[in-house]
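Each in structure tokens, the structures are laid out below.
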Structure I
Amino acid sequence: MKKLLAAAVASSITAIAMADISITGDAKYEYDLTDNAGTKTTTANTEAHINFTGKSGDTTVVANFQLVDNGAGSSSSDFDLEDNYISTSVAGIGVKAGNYASSTSALAGEIEEGGRSKGKVTLSYKLGDIDLYTGNAGSSTSNVGADQGMNNNMFAGASTTVAGQTIHIKKASDTRDNFGIKGNVGGVSYRYENIDQSTTSTFTAGEADYVELSGTMNGITVQYAKLDADNATLLEETDSAVFALEGAAARYSTSTTTKVVKEQDQVAVSTTVDGNKVTLKSGTLKKGVSATKDQDYTQVSVSRALSSGATAVVTYTDKDVSAGSHENLEIELNVKF
């Protein structure tokens with residue numbers, strides 16, 4: 001009996017040791033002071049992400065959780081399962097299935113929201129130098145009923161690299177086509193992306209373009225970025241990795257006919273001074289305040305890695321509003337693990 005118990009314990013320990021499971025994440029605390037044309041408010045927020053990744057051979061399972069506490073009791077707290085998907089391969093075809101989002105660095109990422117959807121499936125295959133993929137975007141609503149989110153949101157795309165330049169085309173839906181090209185010419189990095197939507201609605205049809213140019217000289221990086229759309233509804237991204245303010249979030253009216261923010265440009269300069277990364281962003285949202293007034297803004301951000309393993313970030317943002325200016329000071333302490 002003792003030998004059997006010893007064998008069982010040894011077997012369980014071996015199984016645990018052989019399991020390929022990793023836990024990573026990040027957390028941050030934010031203190032926010034806002035002066036909106038003379039009215040001051042303060043808020044505090046704690047947010048953490050815990051990411052679980054399990055592997056078995058060529059199969060990976062990902063479950064990412066978000067925990068948020070806005071400091072106003074349980075009614076302002078949130079526990080959310082974000083990414084939750086399986087990635088594997090079948091007969092040389094990559095399969096990714098579950099709940100996941102595309103990033104702002106993906107094709108049209110600074111134009112489209114790229115939100116998570118349930119029941120999403122992507123199949124990918126490499127044919128020579130061309131990466132092919134197709135799938136179903138699933139449903140952004142709850143999975144109720146027999147379809148389980150598998151509706152008609154089919155997509156397909158292809159990308160390849162020619163002379164160091166990456167070209168990407170995508171049939172995003174029945175009504176939307178995406179195109180992108182990016183690379184580096186003479187030390188200047190560029191990124192151009194376009195969406196073309198054909199619908200019967202005057203307020204949703206048309207094209208939207210994103211242009212980005214950047215270069216570094218003597219430790220100083222300069223970036224220019226621009227969004228230009230036929231219709232404001234085409235600018236969907238509300239969590240930009242580039243712009244200090246987002247056009248989609250800056251709409252001053254929910255009325256379809258007065259969503260007039262269709263154009264934005266911004267210049268960003270960043271460098272490192274005595275171990276501090278300093279970034280200055282200055283831009284304009286055309287008609288961002290009203291139908292006759294643009295919204296100019298400036299943002300200065302300073303971040304520094306601390307010896308404790310955390311990073312301190314101080315960000316000051318000043319933007320025009322209908323009556324004067326809107327100033328915001330954000331102090332953030334974040335850590336990755």
Structure II
Amino acid sequence: MSDSTRMNVSRPTPTEIEDLKRLAAGIIRAQGNRFVKALLRSKDIQVGANKDEFQSNLTAAIESGELRLADVRTWLASVEGWGNQHVYLYNISSTLRRELTAPKIRQRVSKAKLDSLWNGETALAFPDEPQLTSISFNDSVLRLVWQEASPDWAPAPEKNFQKEEGLDLYEYRAFRKVEWRAITRFEARVKDGIAGLFIADPIQGPEHQAAIQEAKRVLRLLMDVDVLERGQMDIAVISRNLDQQNVPNNRMTSPQVKAQKSRLTSGGASVEFAANSTDKAYWEEPAIQNVRNSVRPEQLRSFQGADGVFIFQKNSLGLTRPLRVQLYGKERRVRLRAQMEVVEVWAILTKWSTQQ
């Protein structure tokens with residue numbers, strides 16, 4: 001940003017500066033530097049050549065007003081709570097689609113006495129327990145967001161020090177409290193005919209199931225959840241079809257998706273193909289590819305279930321980097337294995353509505 005432009009930037013209030021510093025620390029902890037760097041570049045703010053310069057430039061941009069809370073609010077919607085999570089996917093039926101309109105949803109929100117959450121502010125919300133913070137319906141997309149503060153401690157070596165007491169030497173190591181958020185989200189993309197329930201809580205333990213039940217409790221106030229659940233996607237079918245479509249053959253030498261692992265189940269037995277490396281496809285080994293190709297497409301219908309790990313390739317579906325996802329057929333669950341942006345998530349998930 002030029003010096004003349006900086007002179008025209010209004011000074012943020014001390015409260016905004018502190019709020020934004022808190023947000024930035026949490027974003028870095030939860031999302032990683034990669035996403036914050038993209039934000040700085042989008043605002044023509046210098047990133048820096050190393051971690052110290054990056055932190056210094058970020059702080060300076062906040063204090064000078066080059067980076068404002070409004071900028072981060074908009075940006076957060078595209079990066080926070082996307083990826084590193086579990087997803088349950090649904091096809092939106094024509095019956096449900098007629099019910100998912102902005103006027104009808106707005107009316108049901110009022111009837112449920114949830115008006116205070118309509119287009120709710122989420123950037124500065126750090127509730128101690130999972131809490132519904134926003135309901136919105138814009139551009140034919142229904143969104144519900146639950147947030148929970150998940151404080152953690154990050155090493156702060158610049159604050160370390162040693163102290164002698166008597167004949168003993170003590171070393172004190174400092175940690176800085178960093179607040180980030182765990183987010184549960186339901187999003188229905190009515191025009192695309194697809195909806196997803198996104199949960200960050202680990203599959204083990206009660207928190208995951210509690211998040212599902214809480215989401216369904218609120219959704220029942222807004223729609224017929226039974227109709228929604230009847231449209232839940234069959235992940236096993238998606239997994240086996242995706243694997244079959246992306247095994248190289250004479251017609252396709254450069255698949256968009258690499259199958260790192262694929263397991264097909266029939267009755268009480270299963271067969272699994274897997275690469276030892278997490279960034280390779282199992283069929284990159286010629287002998288294994290020959291075995292896999294022995295399973296003809298018409299034989300796949302004999303398999304009742306399937307799991308898989310797939311690597312969506314750079315430049316496929318408009319992606320700028322490879323992204324890894326895991327499909328659990330029996331549980332009808334998807335695990336997004338990387339931190340992503342919203343456009344990356346939906347580029348992958350909308351493809352699956354046509355894979356069943």
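Bear in mind these aren't lab numbers, they're just calculated from the coordinates by the rules spelled out. Remember, it's a predicted structure, so these values are computed and weren't measured experimentally. Cβ atoms are built from the backbone, for glycine too; each structure is taken alone.
Going by distance in nm of label points 7 Å out along Cα→Cβ at positions 56 and 88, which of structures I, II comes out largest?
Working: I: 0.8; II: 5.0.
If we compare distance in nm of label points 7 Å out along Cα→Cβ at positions 56 and 88 over I, II, the biggest value is for II.
Which structure, out of I, II, was Cα extents along the principal axes in Å derived from, given a value of 84, 49, 48? The value was obtained from structure I.
A value of 42, 31, 15 was computed for semi-axes √(5λ) of the Cα gyration tensor in Å, for residues 160-287 alone; which of I, II is the source structure? List each step's numbers first, then the result.
Details: I: 29, 21, 9; II: 42, 31, 15.
This figure was derived from II.
When distance in nm of label points 7 Å out along Cα→Cβ at positions 128 and 240 is computed across structures I, II, the figure 3.9 traces back to I.
By the measure relative contact order in percent (Cα under 8 Å, 6 or more apart), tell me the structure among I, II with the highest figure. Comparing I, II by relative contact order in percent (Cα under 8 Å, 6 or more apart), the maximum is at II. In this comparison of I, II, the computed figure 6.7 for mean projected area of the Cα convex hull in nm², for residues 232-327 alone is attributed to II. I, II: which one has distance in nm of label points 7 Å out along Cα→Cβ at positions 248 and 264, as calculated, at 2.0? This figure was derived from II.
Computing helix-only ellipticity at 222 nm (-39500 (n - 2.57) for each DSSP H run of 4 or more, over all residues; to 500) across structures I, II gives -10500 for structure II.
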